[in-house]
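Participant: Just below sit the structures, each encoded as C-alpha cells.
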Structure 1
Amino acid sequence: MVSVTRSVFGELPSGAGTVEKFRLQSDQLRVDILSWGCTISALEVKDRQGRASDVVLGFAELEAPEKQTNAPHYISSGKCKVLWTPQVLSNGVQFSRVSPDGEEGYPGELKVWVTYTLDGGELVINYRAQASQTTPVNLTNHSYFNLAGQGSPNIYDHEVTIEADAFLPVDETLIPTGEVAPVQGTAFDLRKPVALGKHLQEFHVGGFDHNFCLKGSKEKHFCARVHHAGSGRVLEVHTTQPGVQFYTGNFLDGTLKGKSGAVYAKHSGFCLETQNWPDAVNQPHFPPVLLRPGEEYDHTTWFRFSVA
C-alpha cells in the first residue's frame, strides 16, 4: 500500500510560482519529490535495525544546484530546473512540461512526462518524450546517494558493483574521446564488488565521473549494486538504458550546506545516472540519441532498496 500526500514546499522569487512537495510512502520507503525540476529532495530507507535515514543529499529550502564546471561544453540542460505540472497517481506522481521550439537552442517542441511510482522498496522512474522536430533527448536522474545517511562524511565504505565490460574514457573537460575501452585490468572494472575507498586508493584515482557501457538490451536489465555494510542498506539499479554515469561527487567541496546543517564535502555522495552515452550526438558509433517526430522516447529505471 502506497500513500501520496501533497504540500507546499516553498515560493520561487519574484512571484515565479509555488513549489509543491509530493510524499510517496510505503512500508519500506518514504520519498519526497518536488515539482521544481522533478527533484527527489529526500528518500528515507530503513537499516537492518529498522531505523530510517534519509539517503539523498539535498537542501531544506530552495537552493541552486551544484555549479557547472565544464564551461567549454553543454554538459546538461538547465531547463529541467523549472516548475513542472504535477498529476497525483494512486501510487505516485507524474510531472509534465512542454519545452518550446528553440529553448536553449534545441529544435522543435518537446513534450516530456516524468513519472515516479513506489512499490514496496522500489522507486520506479519512467521518462517519456515526444518531439515536433528531430532533436537529441537524453533524460536521467541526478540524485546524490549516501547509504550511510546524508551528511555522512564520505562514501568510501560503500561496496560498488557495475555490470559493464566497457567504459568511455574522457578528455580534460570530461567529454568522451570517442573510444570505447574495455574495463579489464583498469580501475573501471567494477564487475565484482569493490570497496570504494580502498579501490580509489589502490588505483590512484581521484574519483569517477564516467559512462559505463551496460551489457543489457533495450529491455529491463541489471545495472549496478551498492552495499553499505555498516547499515546493511543495499541499492540495486535496473534500467532500459544503454549506459550509466557513475559519479562520486568529485566537485563537492564543502561549500554547500544541506539538510540538518550537513556539509557536503568531496566524495560525500554518489550518482548512478542511467542514460544514453554522453556526446552520442557527435559520435555515430554510440547508441542513437535523436528523437524524431512520430517516435516516442520511453525509458524506465528501477531503484530497489533492501537490507543485507
Structure 2
Amino acid sequence: MMETIRPCGCKGIRTCLICESKYGINPTTSAVNLKDKPTYVYCPQCDKAWPGWNLDSNKHPDHIGEPIQYPGVYIKLDFLSEDEAETLIEDLDALPWDLSQSGRRKQNYGPKCNFKKRRLRLGNFLGFPSTTKFVQERFNNVPILEGFKTIEQCSLEYNPKRGASIDPHIDDCWIWGERIVTVNVIGDSVLTMTPYRDSLERYNLLDVATYPPVVKPIQDSNEASINLDEMENAVIRLPMPARSLMVLYGTARYDWEHAVLREDIESRRVCIAYREFTPPYLPGGGLFKEASDILKNAKMFW
C-alpha cells in the first residue's frame, strides 16, 4: 500500500491524514517517544536551552531548571513586520502551489538536483518572484548571513487539516551549504532537533570535512562545540514564531536532524526556505564553472 500512487502527493513511507485515512496507513513518526527523553526549549533571548517541551512552559525571563548550551542556531524575532507578512502571504498565494509529501504544498525556485547521482542542472530556473526580493535584500542586514548567495528559494505550506509535517532529516551536504535559512511568514511552530548518530554516507555528510567553516565558532562562548555523547538522547525544541528568521549552521546543521512534528502545526504555517551552494560551486571552487549559469540566474527576479 505504501507504493500506491496517492493523489495527496505522499510517496513511499511519507503520509498525511488524507492517505492514512483512505488507505489505512499508520503514521511513521510520533512525538510520544521523544517526550520520554531529556527535552529542552531554546530561548532566543538568552541563547540557551531550558528544560521543557512546550514553548509556553518555561518562558523568558522566568526560566526554571538548569540550562544547556546549544550552538549553531540563530533566531531573529520580528524579522518581518505584520504588514510585510500579510502582503507577502497574499503575494505567495497569488503564485501556483504544488502538492508535496506529508501534507505539505510547495513553491520551489532553484536548479534541478539529483542528490544520489550528484548531478546539478539549471533546468527551467530563471530566478525568483519579484514580490519576495525584499526578503533576500534584508539578509544583508544580518551579520551571520554575510556573503550568503541564495540559489534555492522554496515556499512551504503546512496545513493542520492535512496533518502536515516533515520527518527528521539533515539537508543534503553535497550541494547545500552550511547556512540553512528559514523565514517563517505566518503560523507559530517548532523545529524539533534530535542527534544524528548514523552513517556519514547518508545526506552526503562525508563531504562536510572537506569544506572550510562558513560561520567560524567563537571560543569560550555558546558557539563552542558541545559533547554529542553527553546529549545523545536529548531533544532540543527551537521556536519558530511567525515573522521570524532562523539560521542553522555548524553543529546544529550537521550533527542534528530537524523535523516539524504534526502536533506542532496548529494553524496554517507558511515559511520560505533559502539555500546556498557548498564551497566547490562558488567562485574559486573546483566546480564553479558547472554552477556559473545557476549563480547568474539566481540574481534575477521576475
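Participant: Hey, helix-only ellipticity at 222 nm (-39500 (n - 2.57) for each DSSP H run of 4 or more, over all residues; to 500) derived from one of 1, 2 reads -500; which structure?
Facilitator: Value -500 for helix-only ellipticity at 222 nm (-39500 (n - 2.57) for each DSSP H run of 4 or more, over all residues; to 500) corresponds to 1 out of 1, 2.
Participant: Tell me which structure, out of 1, 2, gives 2.5 once distance in nm of label points 7 Å out along Cα→Cβ at positions 93 and 133 is calculated.
Facilitator: 2
Participant: With relative contact order in percent (Cα under 8 Å, 6 or more apart) as the yardstick, tell me which of 1, 2 scores highest.
Facilitator: Comparing 1, 2 by relative contact order in percent (Cα under 8 Å, 6 or more apart), the maximum is at 2.
Every number here is computed from the coordinates shown, using simple stated rules; none is lab data. Quick caveat, the model's predicted, so the values are computed rather than measured. Cβ atoms are built from the backbone, for glycine too; each structure is taken alone.
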